[in-house]
Structures are given as C-alpha cells and as structure tokens.
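Visitor: Next up, some structures in structure tokens.
Just so it is clear, none of the values below were taken in a lab; they were calculated from the coordinates. Since we're looking at a predicted model, the values are computed, not measured. Cβ atoms are built from the backbone, for glycine too; each structure is taken alone.
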Structure I
Amino acid sequence: MKNKRLMVADIEDGDIIIPDSKCYFLVKKSSVKVGKTGKKYIDLDLFDGVTTVAGKVWDITEETNEAVQAGNVIQVLTGKAGKYLSNMQITVNDAVIVPPEKIDSECAGILPESFYTYDELKKQWDELMEVLVPKHKELVQKFMENEKIWHLFTTIPGGRSMHHACRRGLWEHSVSVAQSALAVSDVFDEKYGLDVSLVVLASMLHDVGKIFEFQINPATSMVDRYSDRGKLLGHIYMGATWLEKLVSTCFPEDSDLKMDLIHIILSHHGQYEFGSPKRPKTLEALIVSACDNLDASCDAVKSCFGDNMEGNWTKPVYMMDRAFFRRQENAENNSESDEESAE
C-alpha cells in the first residue's frame, strides 16, 4: 500500500523524519538569522497545504540553503519534530526542491490548484480540438509543438489574484471560455450565422499573452510578479502579436484568418476601460468577450466563498466592486427546522 504524505496534524513531538516519511512543505518564509552564540541559522514558515508550522535549519549547507528559499516546494529528507514554547517546530537537516512536474503526483494540494487535473483538462482540450476546422486545428497543433510555450500555458495561473490564481488556472480558464462559447454558438449559429470554429479557436488562445505577462517561479509555476513587459505592454497586445506571427508562419496568405483572430484577441476584454484596445465588432468577438468575462467573474466570486465571509455574504469582490450572497446549506437547514418547529 502506497504511503500517504505526512501532514503537520499527524506529526508528534520527537518524530524523526526520513525520506519514507513523505514530508513535503511549501516554504512560505525563509530568513537567515543569528543566534545567541553568533552562529547563523535559517528561520522558516512551512505550509503543508492545510497548516503552517515553524521550521529551523541549524546547520546551513549550500544545498539546503538553496532548497529552502521562500516559494519553493520541498521534501524534507531528514529532520526532527519537537516542541518549542508548546508549539510544534520542524528541524530540517536535509531537503530537496520538488520539481514542478512532480508536485501533482507527490504532494497534490500543497499549492492552490485548478479544479481539474492535467489529464482532465487535456481530455477537454482534445474534445474542443475536434470542433475546429482543419486549418484552425493545425494552428493549435503548431502552438502545442512549442514545448516551452505549451508547458507554461498548461501549468501557470490565469492571474496573480483576480481570477484563476492557481496552478493550471490559465489552461482551465481557456478551456472553460471555449466550452461556454461553443455552447452559446450552438444556440445562436442557426439564427445569426457564426463561424463556430473561429469562436472556439479564439477562446482557446485568447489569453496566451499571459505567458509573457507574468514572472513565474520555476519551482512552483506560480506567479511571483508581473514582468516588465507585462506591466508596459499587457497580455492583450503581447498575445495578439505572438498569434499574428504564428498565423503568418502557418498561413502567410490567409489575411482574413489573421484579421478575424487578432480582432477577437484585441477586443476580448470588451471595453476600453478594461484594457481592450478595440471593442468587439464581430459576433464571434462579442461571444468570446462575454464568455471570458462570465468565467473570470464566476471564479472571482467563488474564490471569495470561505471562512472570511460575513454570514452569507462575501467581502467585496474586487473585480466587480460588490459583495455576493451565498446561501449556506446549514443556514437553510436551520431555517427549515425553525419553520417546522413553529408549525
């Protein structure tokens, strides 16, 4: 039977940590300090996905110091648990960085992650590919052949904090927008006459510029900050210019495809005040913009559901400048019980 990973809640005073313990942490804080004897040590805040615990590295080596930098996901290979002032503390003797591609399999849940696994998103992506006409499908396949771009697209968040701020968030958002846009197109196509394949293609690739907008922590695939290019140019412009080059490479004679696709990319935020250099001026662009806004807004609201709610209300959601109501199941049950008692 495969051993499950060791969580802080399961650690007891005096426990010895070895590689078989499967002890993994996200390093939330790391700072070098000087003890009373003048010897340096590293003070840590370690997070297992549920609980934060204090950590210490007393004997600093170059390898351990590199591993326990803030933002890294690590496996503690050897160490010991003990209590200091009644609080649990982990002494780290030896640790290694967990590569991004192994986080899902070795310590899933230690970072904010997409609602879907990689395999689930790949299946949904492939199903969307089947909707595309051959020329559009070839364009996406060419996009996927760029290993560096494809890896980033399928691992990084969709935003730093606004929406889909989790690993694989960009991919999840892109798939969700494409699925929604396809469903809307199926309703409206017969009545209005749409290029359904273009709608799905543009939805799948509308946020590709975010790959260049963020400075990504290579150890976790999470956003550290916005890149200088991201701050100066923005993902809409960078995505449009990157896709323009891709279309020119694949289909240099097809000026209509280039114009139609790039217009959707430039207008997908809908309004000038939301960062779009153009507003949607085709039905296809209108559908992509509406579905993009809906998916981003729903995820932003969902992220505010939790312990910080005030009763049934979220704190104001930044993107929409208002709080949202969510009826809690317990509140419903209590209300029903009170009504029954009153009868």
Structure II
Amino acid sequence: MDRDKQVWLILDSRSFGGIETHVVQLARGLRKYQIAVEVIFLADYGDHPIFAQLRQHQITVRVLHYGLVSLISALHREKPRLIHTHGYKAGIFGRLARLLNATTIVSTFHAGESLNGKLALYDYVDRLSSGFSHALIAVSGPIKARLDHQCTVLDNFVSTKQQGFPGEQIAFVGRLSGEKGPDTFLQLSSYFGQRLFHVYGDGPMSAALKAQAGDNVIFHGHQSDMEQHWKNIGLLVIPSRQEGLPMAALEAMAHGIPVCAYNVGSLARLIDCHNGWLTKSGDFKGLRHAVSQWLSSSLKRKFNRSRHARKRIIVKFSDIAVMPLVIDCYNQALCKNNDHLGPFPRVNKEHNHALD
C-alpha cells in the first residue's frame, strides 16, 4: 500500500449505528477519490455487522486483538500517513499512540447526547485530550460547542444513486433508547390504528415497547444494513429528544423518503417545508399533524416532496459535497504536523447526479 495516500479509520465498536454508518460512507468516499483506506477495530467483538458492508465495497478491515498495545505496534511498524479516529475510546487510544510516533491524527466527534457511568468518563477524557489531535471534526454545531479547541463542523454525508419512488411504510429507524423517542413513535401509532407502523432497531427499551405496542406496530429488530428496507418506507419519523445530524435521516432522504421530526440537533439544516416536516421539540400534536398530512397527500405532492428530499442530500449532504472538505481538513492536519510528503490531491465539488 502506498504510504503517501494511506489513511486508517479507527474505531471501537460492538454494534452498528450512526458512527459505523458514517465510517462506511467515509471509507467509500476516500476510496472514490483514490485515497487508500483501511478500517481498524481496536478490539475483537466477533463478526461485526460492518464487515460485510466494507468487504462489499472492497475496503480492507482489520481487528487489533490487544487494543492500545497493538495500535502502537502497528503504527510503529507500518507508519500510515494519517489516522482518523471515531468515537470516545478510539479518540483516546489514537492520541495516546500518537504521542509515541509522528503520525498525523484527525478525530471526529459524533455524540451530543448526555451520558452516564463509564461512557460519561470516556466522553470527558476524550474531550479533555482532544487538543492532542492535529485536527478536530464535529458533525454538528452543538457537538462543536462542547469542545475547548478549534474544531471544524463537517456534515454527516451519504453516497447517492438513482432511486425509485418510496414505499408506503411509516417507520422508526434507530436505537430503542430514551433519547431517540421510540415511545413517542408508539404513542403516534395509537392515533392511526388502521395503518401499520414499523420499528427497525433494538436497544434497552425493546422489551417494554413490545409490551406496550398495539397490533398495528411491527418490530423488525436490529438491522446491520437498511438498504434492503428503504424501498419499502414512505415516511421516516424521528421523534428524538436529543440528536446531532442522524445518519438515518440522511439515508432516508437520499432514497427520496421525507422525514417528519422534532426540531432538535442540526435537523433544521436538513429538513424544510418542501422536503419534510419539522415541529417544535416535544410538540406531539404537530408531529401527529405531519403524519396526517403525509397520509392525505396526493401522489403528485408526495413525488415533489420526495424529489426535494433527494435534491437536498445531493446538494449539501452527499459524498460529492462533503468529501472535498474532509480532504481539506486532512491536509490542514498534515501541514500542522509538518508532514513533508505534500497534501492529498484537492477534490473539486461536482454535482453530477441526476436530480429527477
């Protein structure tokens, strides 16, 4: 592998969620722009759901069996051009390893929710040590505000390709935990008893939600890859109490699926009155009204909203829109670390997707 263009994406992960989806999209984007990339796991948690997706796109994935020790050894032995960490533990370990070698390090901060216990400690140490990275990226403004060092806000993004017309399902996609609001989705389902509501995901609230759900709610469980399901979904509901810029919303809109959501995190930058519905945080009546509007819309209005949703992603939240900014961030980090090999090739934005 050519070290001049070698990037390692480092994470510590047991399951599949927003960070993992982001890493897949980033790896695909780097490969698309001729930058050699390898995804590095800090620990072995078995056959991770991300493995199949990465291999499908011919992206190398490696598991380190001894955590920090293995990372330090691999960096010393192989000397990648740049490492890019994702998540608390990966950020901390990456910076510790960086202190023992000259590798350039970039860290992305994904989480904006309140944490408890061990995760809260990891989050604190991650933010405290963030100054040891050569460049910092946050996926939203509120996440950036929690950092004490200079940080660049870069949007989550997805790859896009021509899609057909969305399906008819009303769906929730995400972790079944309090901050994501799956209980609100169930409450919503009780007002539309003649329509099926679909839940894709798993989490600590799973058992309680299934006990409370009506007959019109279908639980599909954890999904390591939503690609096969997006074609069946017509409306994505995001009743989150806390959020950044959720990958589920980006993926849905890339498939032409409008999103109905509470106005939390950075969702207002994504959703408008032409491509979806955004209601005040906690405004359940507004959320219910939005679902009613979608149900009563004509095919023409649904098609127009679908087209606007997809166009929004292509223009602002696609790999073509965001990857040049990622590469700029890499080059700034290389310069700060006095890297003598020169910058990665600058990529220009080319919005060459069809919008229809």
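Visitor: P(r) over Cα pairs in 20 Å bins from 0, in percent computed as 30, 57, 13, 0: which structure among I, II?
Guide: Comparing all candidates, it corresponds to II.
Visitor: Out of I, II, which has the highest value for FRET efficiency 1/(1 + (r/R0)^6) of positions 81 and 153 (r between Cβ atoms, R0 = 30 Å, to 0.05)?
Guide: Top value of FRET efficiency 1/(1 + (r/R0)^6) of positions 81 and 153 (r between Cβ atoms, R0 = 30 Å, to 0.05), among I, II, belongs to structure II.
Visitor: Let me ask you something else. Among the shown structures I, II, from which was the value 0.95 of FRET efficiency 1/(1 + (r/R0)^6) of positions 41 and 217 (r between Cβ atoms, R0 = 41 Å, to 0.05) calculated?
Guide: Computed on structure I.
Visitor: Name the one structure among I, II that distance in nm of label points 7 Å out along Cα→Cβ at positions 9 and 313 of 3.2 was derived from.
Guide: I
Visitor: Now for a different question. When mean count of other Cβ atoms within 10 Å over residues 25-32 is calculated for each of the structures I, II, which structure yields the highest value?
Guide: II
Visitor: I have 15 for relative contact order in percent (Cα under 8 Å, 6 or more apart), calculated from one of the structures I, II. Which structure is it?
Guide: Of the structures listed, the value fits II.
Visitor: Looking at structures I, II, which one was FRET efficiency 1/(1 + (r/R0)^6) of positions 57 and 225 (r between Cβ atoms, R0 = 30 Å, to 0.05) calculated from, given that it came out as 1.00?
Guide: Traced to structure II.
Visitor: Let me ask another. If helix-only ellipticity at 222 nm (-39500 (n - 2.57) for each DSSP H run of 4 or more, over all residues; to 500) comes out at -11500 when worked out from the coordinates, which of I, II was used? List each step's numbers first, then the result.
Guide: Working: I: -13500; II: -11500.
Computing helix-only ellipticity at 222 nm (-39500 (n - 2.57) for each DSSP H run of 4 or more, over all residues; to 500) on every structure in I, II gives -11500 only for II.
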